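Once you scroll down, you'll see the structures, which are given as structure tokens.
Nothing in this text is a laboratory measurement; each read-out follows from the coordinates by a stated rule. All figures in this text were calculated on a predicted structure; none of them were measured in a lab. Cβ atoms are built from the backbone, for glycine too; each structure is taken alone.
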Structure I
Amino acid sequence: MADETDDGAWSKKRTLFLTVPKSGSHLLKKMLYMIIGEESIDFTSIDGDPFNPPLISDTQYFIFNHAYPGFSGYRGCSTGEYTKVILIRDPRDAIVSFSYMLRDKGWGWWTPETVITRFQKLQENERLAHAILFPDEHLGLRVFFREAIAWMNDPDVFVLRFEDIIGPDGGGDRLTQEKTIRALSTHLGFDMPEEQVDFIADNMFGPAGTKETSFRKGQIGTWPQYLTENDKELFKSVMGEELIQMGYAENHDW
């Protein structure tokens, strides 16, 4: 575990955790709780325009949010100022989850209610296409995929993949999960014994270990069950290059 100062604050530089929406943000929070050994952590939040730089308090050690465009200026900060982590997921799986979220919950104050209402009135077989085409000005996922790629191109950023942390219960691999837990804890400066790695891996998927619930299904690679051939071609035309640059396809032949 990292050293602490006398008043209990971590004696480390601040850590910036950014995530692509629908890529396991709650799962990452849950893993952080168990790595750090805390039941709750105070994270910063976006209170203003997500396209403009957020104000981050000097007293906050853990900054956790989606990879809004407003955070782009922090890509240039030195490693002496921040430890940086970006969480990504196969964009095809993320867009499926995004479609369900739009249907059931909406999407932030920045999206006009009329846009959400129109989406929620769509037939089920129309929603994925509209999720793929969701406008950039209302923070469709393509905005976040592009932001993630920019962060991934920063050599100081630790790239965390949903597929590597979900474990066997979500269709992943236990050894990869354990390796990723160790790698992230090392990146954050924590000295973690093997029994703690085992505990985290054992408790990542379900609610045990923290009060966080993590996801709708939590399964990787389910997008072929949802994307029709038309949806796939639309996805390729709108964000196929982003899929390739994020490392989830070698070309457009999928």
Structure II
Amino acid sequence: MNIVIDYGNSSAKVGVFADRELRERKIFAAQAELKTFLQNFSADCLIVSSVSVDANEVASWGRHVNQRFILTPDLPLPINNRYATPQTLGVDRLAGVCGAQALFPGTSALVIDAGTCITYDFLDNTGNFLGGGISPGLRMRFQAVHTFTKRLPLVQPGRENAPLIGDSTESCIQSGIENGLVAEIDGIVAKYGAQFPDLKVIFTGGDVPFFENRLKAPIFAVPELVLSGLNSILIHNARS
């Protein structure tokens, strides 16, 4: 059994894998709860990816683990990292493209992670991670419209598709942001697809439910892509 930990800014996602099969998924908001869980769980290997807390400290909580790994730019990967500034690359982006490679080996893949920001990460069909793009996320755009103006209200995303022509200030904001972001994603996917005909588009992140029925582009929604990618990295290092 392997334990993979994706520690974000507010919580830790934990996946328990048997080889490449996700057997259990947990979310811990409190460090103390995660520490207790790890101290009482036996596993062959553990890997920690963190953008907030000390990953080495989290790994040390796994008392009954044979091998421990920390995801850093220096850890060997099952892909070739061609990013020009690997030290500034978010470890969650690395894990995402490794998850894509495990799902679609030998195929070009575009990973779109829809969270606070929208990240686009491209992996070619020979396993080279070349980079991608970063754009403001859905809720960040709504917040920016309110924060950087004096009179525009803070509006929430609509449950239904936004109208093309808004007939109130609220619906105009929804139209501009929601239709604009959907058009952005569809347009970027189309550009990648024109250059790489074998492209697979993988969608992940907290805003997947908002987008998956609004996009024209064919996508594969994989909510646990980062956990699967971390497990792929763990297997790559444990077997080397």
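Identify the structure, out of I, II, from whose coordinates helix-only ellipticity at 222 nm (-39500 (n - 2.57) for each DSSP H run of 4 or more, over all residues; to 500) was calculated to give -9500.
Source structure: II.
Given a computed value of 25 for relative contact order in percent (Cα under 8 Å, 6 or more apart), which structure among I, II does it belong to?
I
Matching task: 34, 22, 15 is the computed value of semi-axes √(5λ) of the Cα gyration tensor in Å. Pick the structure from I, II.
Answer for the origin of the read-out: II.
Given a computed value of 14.2 for mean count of other Cβ atoms within 10 Å over residues 123-130, which structure among I, II does it belong to?
This figure was derived from I.
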